[in-house]
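Next up: some structures, all given as structure tokens.
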Structure 1
Amino acid sequence: MEALDLARSLIEAIEDRKGENIVLLDIREIAIFADYFVICSGSSNRMLQALVDAAREKASDTYAVRTLIEGKPQEGWLLADFGDVVLHVFSEDQRAYYKLEELWTEGKVLLHLQ
């Protein structure tokens, strides 16, 4: 399994659940703990959980990848660790507050779906 294929599968799952402002960030040159970040937003706590659940299900069914989840929907930020791919699911407010894309500006944006 290629990490980029996994990242693309996660993005498909997120798109199917109406995830918003999806970014695929290549961090291979600047981080040793992962190859890619997938960052997206959701409009409600329920949606945040649905996005993470869809990504987890896709990774498990397609690649037999186990997932570690951190955070809670009501906190506005969930992180799903798929090994070489890390998924960040934010509420709009938390995404604007943490500005993760700005922290990782040295990474290469491979995809940005509004």
Structure 2
Amino acid sequence: MTIRTVLVVDDSPTERFYLVDILKRNGFQAEMAESGEEGVAKAKELKPDLVLMDVVMPGLNGFQATRMLAKDAETSQIPVIMCTTKNQETDKVWGMRQGAAAYLVKPIIAEELLGKIKELA
């Protein structure tokens, strides 16, 4: 699978800018969503090759949004990397059980993110 288009779902403008900057500098096309609800809608509309999902967001959180993407036939093939401040082992296990392909703890290190993307490609 080739990963070209990545959807960044995060309620923090700073985090969105940081992640999009890493992606664009490394040849990816990046789209953005500011909430879990918007992320699910954009994933269905755009069919990105990958989703970077924050967890702590108002409304639909990243665990819920990831579960919705994983259970929907339209989006179940899109891998999700959770990018979050939630660093407990139980959070990671829960994220993976919701359908995430990988789990990274903020602050996100560019090389680590790019390595995970390469693993999933």
Margin query: As an exercise: helix-only ellipticity at 222 nm (-39500 (n - 2.57) for each DSSP H run of 4 or more, over all residues; to 500), calculated from one structure in 1, 2, equals -13500. Which structure is it?
Written below: 2
Margin query: I have 1.5 for distance in nm of label points 7 Å out along Cα→Cβ at positions 56 and 72, calculated from one of the structures 1, 2. Which structure is it?
Written below: 1
Next item on the list: Work out the source of 0.50 here, i.e. which of 1, 2 gives that when FRET efficiency 1/(1 + (r/R0)^6) of positions 48 and 64 (r between Cβ atoms, R0 = 25 Å, to 0.05) is computed.
Entry: 1
Next item on the list: Give the label, chosen from 1, 2, of the structure having the highest value of relative contact order in percent (Cα under 8 Å, 6 or more apart).
Entry: 1
Checklist line | When mean count of other Cβ atoms within 10 Å over residues 32-39 is computed for each of 1, 2, the largest belongs to | finding: 2
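Where a number appears in this text, it was derived from the coordinates with a stated rule and is not lab data. Keep in mind the model is a prediction, meaning the values are calculated, not measured. Cβ atoms are built from the backbone, for glycine too; each structure is taken alone.
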